[in-house]
Structure I
Amino acid sequence: MFIRSLKIPALSVFVLVAAAPISARAQDVPPADASQNYNLHFQSTVIGQGYPGFAAQYTGANSLTPAAQLKDTVSVDVTGGARLWQNGEFFGDVVIWQGFGLSNTLGAAGFPNGEAFRVGVRLPDAYLCRAYLRETIGLGGEKEASEDAPDDLRGSKDVRRLTLTIGHLSVKDIFDNNAYSADSRSQFMNWSLVANTAWDYPANVLGFTEGVAAELNSHAWTERVGMFQMSKFANGMRMDWDLGKAWASVMEIERRYTPRRHPGTLRLLAYDQRAHMGNYQDTIDNPKVEEDIYLTAAYRYKYGFGINMDQEISKDLGAFMRLGWSDGKNQTYEFTDVDRTATVGVSLKGTRWRRTDDVVGLAQVVNGISAVHRQYLADGGLGITIGDGALDYRPERITETYYNWKLAKHYHLSFDYQIAVDPAYNHARGPVNLFALRLHMEY
């Protein structure tokens, strides 16, 4: 395999919280000699996705192409961890990727492939996407086990603890997790079902950043706070090092509970960020800029809120939901063009048909944007992933279902179907029927 380049980001002097698994009850603690000093993990995900042609009254620069198409994406991660001192760990992850999203990852706010980067490549490319240190400070009392995982070393830790991490990673490693709807490699594939799309979370064009955060954990509660870098340009690769003017702060409160011994989690998220963003109203009011929102850019704020819930209903059935809202005044800067989102879904294990390791999922998404954001698009403005040149506005509605079939111990094959109604909020386009096959390998 030929690798064109290896991009290694500069590590900032920041602290990040690791997304270590947290249980509502303490687990059996392994003996001291069972703890790991290092580990190594590998994953590969190959997705082929396409759609037949669909009706469209017009097509713009950022539209999903109405003619039938088929695209593929490939990702390979090599992840390693090492225990540097008693409570200190280092984790690194090199991702190799290749391929393109449909229409160059354009045409839908809730894009249908969570493995598709905004920058596609024909030849394999590599990137050091994670490199961080983690310090876990135990606060005494009961202990729980940690398992061998790409972001954890096997051992034990205090249930009551403070966790700090420093380095380069995805903010989604820490915040907005969900038991049934967070991993595009094994669960739902749509962006709106991987993350709260109303949260324009800080990240470069590949989805990673530097930042500082802390997590305080107890038996039933976790409080997380973080400060992270923003991109220098909207959805760009370079980060803005003018940290007095460009930053992203986020806070999340997590409450775990077990009604009738069925675990569930409620997460409340709030964020505030500042970056060199254009303003929708300024762009609309100034004909000279000709809908080029970058010509109105200045250091501005954006804020929003999110609710995230998952609940086990029975041993094999779980449900989840997300709600998200942002102020919708300034341009989408990092993620995708959503100011309002609501998702709900269920996940069912295949125990009833004697396939205990298989999973079937069904979910519904409704995305929306603010009134001024609608006017900007109607006037011909472009977002990160959308912009048809005109707009007959309707909320974007997406239904997704998948079946994850365990082929062997480390191999899973998924069949995925999505229907996008009014993609990119445009009633003049679609609906679009999207079909995908996904092969996932993990060691």
Structure II
Amino acid sequence: MLERLFKVHARGSNPRTEIIAGGTTFLTAAYIIFVNPAILAQAGMDQGALTTVTCLVAGLATLLIALWANVPLMMAPGMGLNAFFAYTLVIGQGLHWTTALGVVFLSGIFFLFLTLIGVRERLVNAIPASLRLATSVGIGLFIAFIGMQNLGLVVRNEAVLVQMGPLTTEVLLGLAGLLLVAILELLRVRGSILLAILATAGAGMLLGLTPLPSQVVAPPPSIAPIAFSLDIVGALKISLWASIFSFMFVDLFDSLGTMLAVCREAGLTDREGKIPGLPRMLTADALATVGGSLLGTSTTTAYIESASGVADGGRTGLASVVTAILFLLASFFTPVIAAVPAYATAPALMTVGIFMMRGIGQIDFYNFEEGLPAFLTLILMPLTYSIATGLAFGFASFVLLKLFLGKIRHCDPFLIGAAVLSLISLMVS
């Protein structure tokens, strides 16, 4: 049965290895169960319902890609995209979270359409590598900045906008958690972020800063407060088109890049280096975003943490089935998850920021044709509290530079279109 469904032995693996690999992926990425509800709750959504939805969406989306595409990939609400949802659309632009869910839904539908007509890879290739790298770096800076604010390390200052906050016990615990992540990473311990979250929260409970959970296991909180509450009509405003495009674009190259990297590592490419099951993976990703928005969470995407399971030998969808089951079971431990304070999840946000900063060395800042648009993209995301603004300035400045230098013919039509939309969104915002 397993062989017919997953081709475990045909891919040089065995059930025991796949089970271990699935568990490794879960441990590496389980921090999202704590972090996603903490971020989206700041948009006014019910945190208990968000915890259940996060587990549910991660489990069902991972199960979908496991059974349909037979790959060791995990999917869950994406980091960065959840920050864009809460801090840019809801807090920054004043949208109600139901309308923001409508934006996510429409981006998923558009995403699905592009996948079905086969232009998704063309879109990714149209974006210069420097802007793709800058987007990842900018989102990393944005997430790290949010983590520092949640921790209280960075606070508001009316004169100079921000300053360092007081070194309270909570702040010191959060910084200790960040140091613990670094040590565990250097020791190559799986699940370093999750372990640091639990250790920091546990230390806070021992010091009396955070109450102990009243129970460990309980029925998952109802998803009724947020499920099927999206406002699609409200999301159709012209002023929100740029946000729809931003969600779609970030998920576009984030998922595709993750899928290509993980599948190559797992040896799932053909002789030409192509991935035979990529269309199914891309479609599953788009469907997961649509389904996730209906249940009440931000954009769902493929997770690079899947590579940890591949490193442990995962080669088939059986590993992802194990990961999916563990996410679904995690929903029964919501009392423990709800007891984790912000100072314990802040190190996770800062660590994700570090991971996403890794590509900055590949950007050629000596070449202003590449360096200026990349700089505007990555610096304006955290400074304007908006991923969409950073993208808009990056696209627009890249194409305008090429236009004035007489090199506009070197720009892909898709990129020119993105630049035009970006300029329109900047002028009407």
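Readers should treat all values here as calculations from the given coordinates under stated rules, not as data from a laboratory. In this text the structure is predicted, and so the values were computed from the model without any measurement. Cβ atoms are built from the backbone, for glycine too; each structure is taken alone.
Things to note:
- Label whose coordinates, when distance in nm of label points 7 Å out along Cα→Cβ at positions 282 and 330 is calculated, return 0.9 (choices I, II): I
- Here distance in nm of label points 7 Å out along Cα→Cβ at positions 250 and 394 is compared for structures I, II. The highest value is that of I.
- Computed 0.95 for FRET efficiency 1/(1 + (r/R0)^6) of positions 34 and 66 (r between Cβ atoms, R0 = 41 Å, to 0.05) - originating structure among I, II: II
- Value -20500, calculated as helix-only ellipticity at 222 nm (-39500 (n - 2.57) for each DSSP H run of 4 or more, over all residues; to 500), assigned to which of I, II: II
- Entry that produces 19.9, 65 once Rg and Dmax of the Cα atoms in Å, for residues 130-385 alone is calculated, selected from I, II: I
- Which of I, II yields 26.2 [mean count of other Cβ atoms within 10 Å over residues 50-57, calculated]: II
- If relative contact order in percent (Cα under 8 Å, 6 or more apart) is computed and equals 17, the structure in I, II: I
- Ranked by FRET efficiency 1/(1 + (r/R0)^6) of positions 186 and 418 (r between Cβ atoms, R0 = 41 Å, to 0.05), structures I, II are led by I, which has the greatest value.
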